[in-house]
Structure 1
Amino acid sequence: MASEPRAGELIDKVVKIRRCAAVVKGGRRFTFTAMVVVGNGHGRVGWGYGRANEVPPAVEKAIKDATRNMVDVPMLEGTIPHDVRGRFGASQVVLVPARPGTGVIAGQAVRAVCDCAGIHDILTKSYGSNNAINLVKATIDALQSLTNRESIAALRGVELS
């Protein structure tokens, strides 16, 4: 099991690398695209997409893009505060909080997002398309729509006891 990241360190996970071919006069010219998820392991996560002529520069561009587009995830004792559903394209993801010790029950793409965000106990189910890129975007959409008790109380103008 990997150790917890220290303050300021980012966890990055490559979710998908694709090879694209352009047909030119001399044959085929290949480019590579990379989808990367980046997080600090303590409630911040983002995804990035990079494209280059070789794989390493594509991954570097994706990491740079992901660090620019990070979002905050409200967490409650290593899990999420409530059930939530996210959607992107034909992919749909349902995230359900779990008791401590359950672990991350998820596929590869959703697991990468949960690990980078620092979520240790969660149950997930994906519906529709199993495209890894769309699943990552759907998972982050779901995590962005999470709320916690304090923010709801502030919206309603109520004090928590």
Structure 2
Amino acid sequence: MELHNLTPAEGSNKNKKVRIGRGQGSGKGGTAARGHKGAKSRSGYSRKSGFEGGQMPLQRRIPKFGFKNINRIEHLGINLDVLQTIADNDKSVTTIDLAYLVENGYAHKNDRVKILGRGELNAKLDITVHKFTKTAKEGIEAKGGTAVELSY
């Protein structure tokens, strides 16, 4: 037994329960350990998120810019080279529609699909989706396929 490994017996030292703000006799009366004055000393205080002590907060210092069109319709783009890959992998496919794309993981069920013109299509495919670019439609029809647009 040495001085550095002495500890009091279990249960002999209890933590002093401090009842804050219950008179001078408690030692925590008066200001109740909140300091003097200021918002933090008052009851009901809660700091607003982003509050910087009265300094102009970051979200107000940064300028606003841009515009978000609430009527915009987002489309999932699938290029002709992806359709060619589908045709290469599955020789039996002749028609590609939204259900086929969802089933094979190229789109989600609520996606609006647009066929884009990147790449080249060598297979004759009948494609039914929401939209086509001009070059994609020409590329599909040049190989004898059809491009049918779904209505919204």
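Coordinate-derived values only; no laboratory data. Since we're looking at a predicted model, the values are computed, not measured. Cβ atoms are built from the backbone, for glycine too; each structure is taken alone.
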Subject >> Structure (1, 2) behind the derived value 20 of relative contact order in percent (Cα under 8 Å, 6 or more apart) >> reply: 1
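Given a value of 4.1 for distance in nm of label points 7 Å out along Cα→Cβ at positions 8 and 128, calculated from one of 1, 2, which structure does it belong to?
Here the read-out was taken from 1.
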Subject >> Entry that produces 3.3 once distance in nm of label points 7 Å out along Cα→Cβ at positions 56 and 144 is calculated, selected from 1, 2 >> reply: 1
Original post:
For structures 1, 2, which has the highest computed value of distance in nm of label points 7 Å out along Cα→Cβ at positions 64 and 120?
Top reply: 2
**OP:** Looking at mean count of other Cβ atoms within 10 Å over residues 112-119, point out which structure of 1, 2 has the largest value.
**Re:** 1
Original post:
Taking mean count of other Cβ atoms within 10 Å over residues 48-55 for each of 1, 2, which is largest?
Top reply: 1
Original post:
For FRET efficiency 1/(1 + (r/R0)^6) of positions 40 and 104 (r between Cβ atoms, R0 = 30 Å, to 0.05), which of the structures 1, 2 scores highest?
Top reply: 1
Subject >> Entry that produces -5000 once helix-only ellipticity at 222 nm (-39500 (n - 2.57) for each DSSP H run of 4 or more, over all residues; to 500) is calculated, selected from 1, 2 >> reply: 2
Original post:
semi-axes √(5λ) of the Cα gyration tensor in Å was computed and gave 33, 17, 15; which structure, 1, 2, did it come from?
Top reply: 1
